[in-house]
Structure P
Amino acid sequence: MQYTIRHETRCHFDSPASYSIRNLRITPREEAGLRVTNWHVSTPARSRRSVDAWGNTTHLLTLTEPHEEVRIVVTGVVDVPDNTNAILGREGSTIAPEIFLATTRLTEPGAELIAFALSSLAPPQHTIPGVLACLEHLRQVVRPAPSSGDALRGAVASFDRHSANLPDTVHLLLAICRAAGLPARFVSGYQLVDKPSEYAWADVWLEDAGGWVSFDVRRARLANGCQVRLAVGRDYLDACPMRAAHQAGGTRKCASRSVRRHETSHD
């Protein structure tokens, strides 16, 4: 199936910013059979394209003239195979999966979360059914919170509050997996089923399944279906679509227009 995507983000400042910088990860990764037919990133000034340590395509945008708004638009066409499934396998990456055993500030487990991990995901539960059972257990303990406007708290604080937004729900699974000895990584991208939108999920390295397997952490199921992968990393900060900083400008307010899709069958 072929999808045409358009996604717009606007950031507005209360007063002119003298300088701002943005690192963008908004170009799809060609994995799990996905192919990019064309893709265009429109920014208010020329951006510098590169590939980061995790294999993500990035665009570095720097604005040095006074500005009150930054508008970024991505448009493109991707081909998603009709038989898309959650098992990526070894996907040709040169990065050893063991790199994703390391904890970060947002995925530090803490004593209670380590105990949860060892009771829910210890061997021989290093399987797809084992991770799915762990996610169901997690859903009983931590309720979902809105992602819009909610600050990142990390795995420990979210577990203690029994509430987590979408990125922190993924951080919880990453912390649990790593505490149980399973490499796991954060994934950001678009979901094109139901209401098209930005989304986040997790990849877990399972030897019995042949490598990386994608899990929809919020829905406690395999992340199969129409999803476009933008970036991967150790946590949200490695893989988020945009990280920004600015000087002056007062308060910054950002809004994203929903991802739009147009489906075209290959038949």
Structure Q
Amino acid sequence: MAGSQAGPLIEVRPLTEHGDLTEAVRLQKEIWGFHDIDLLPVRLFVVATKIGGQVFGAYDGARMVGFCLSIPGLKTDGSGYLHSHMLGVTQEYRNYGAGRLLKLAQREEALLRSIHLIEWTFDPLEIKNAYFNMERLGAVVRRHVYNQYGVTTSRLNGSLPTDRLIAEWHLASERVSAIVSGAPATRPRVEQRINVPASIAQLRLSDPAQARQIQAHISDQFQLHLSSGLAVIGMERSKEAGTYLLGKWDSR
């Protein structure tokens, strides 16, 4: 799978060789600034390729510029799905569609195996990524978790707790099929909105205490509204904020 957005031609392919998997480990340090304790090791990538997971790399020529890793999961009702545990693209390639190509490769391969659900966690404070998940992929959110991974060494977290939303990507749904094909998708009526100030990225570095107050308030709103039966069904962006749109949603 390949694509280009007025830039380099990005190619996505499965990773199987140890050298490529080692490069994916190195990219974790470049993208997130992880210390060794928080790195996913090569062995986990190898295991994922052996037990029904997915490992893809995004390349510009011979250079790996992004990767994704998913592992198989099992719901309490016995149904299977994929948990997309990590996806990252280097800074200079984030506006060329590499992340979307990686996700589309995940979707295509999963559907070939009759897997219809991929889930992953994401930081609700990361507005650009959240918009991508909701509006470019068609994911929905029905769950929020406080401090999912504990406080990590990633510079992107800015020492804040790792509060996370859980994205559900229903691969064969009308919503997802429409959105990934570029067609408009029907959206349920919006009943609640949750705003995230665009300044949060800078506040994480300049004023962690204030950033933590904002994070806690936003997380409490998600807990309140999601527990009442609403779901995140879309997102809007402006220069001032990212706004999560919540409404009723039925996975059927």
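Read-outs throughout are calculated quantities, based only on the coordinates presented, and are distinct from any laboratory measurement. Predicted model only: the values in this text are computed from it and were never measured. Cβ atoms are built from the backbone, for glycine too; each structure is taken alone.
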If helix-only ellipticity at 222 nm (-39500 (n - 2.57) for each DSSP H run of 4 or more, over all residues; to 500) is calculated for P, Q, the one returning -9500 is structure Q
semi-axes √(5λ) of the Cα gyration tensor in Å gets 27, 23, 18 when computed on, of labels P, Q, structure Q
Value 4.4, calculated as distance in nm of label points 7 Å out along Cα→Cβ at positions 189 and 205 from one of P, Q, is from structure Q
Note: relative contact order in percent (Cα under 8 Å, 6 or more apart) at 16, derived from one of structures P, Q, originates from structure Q
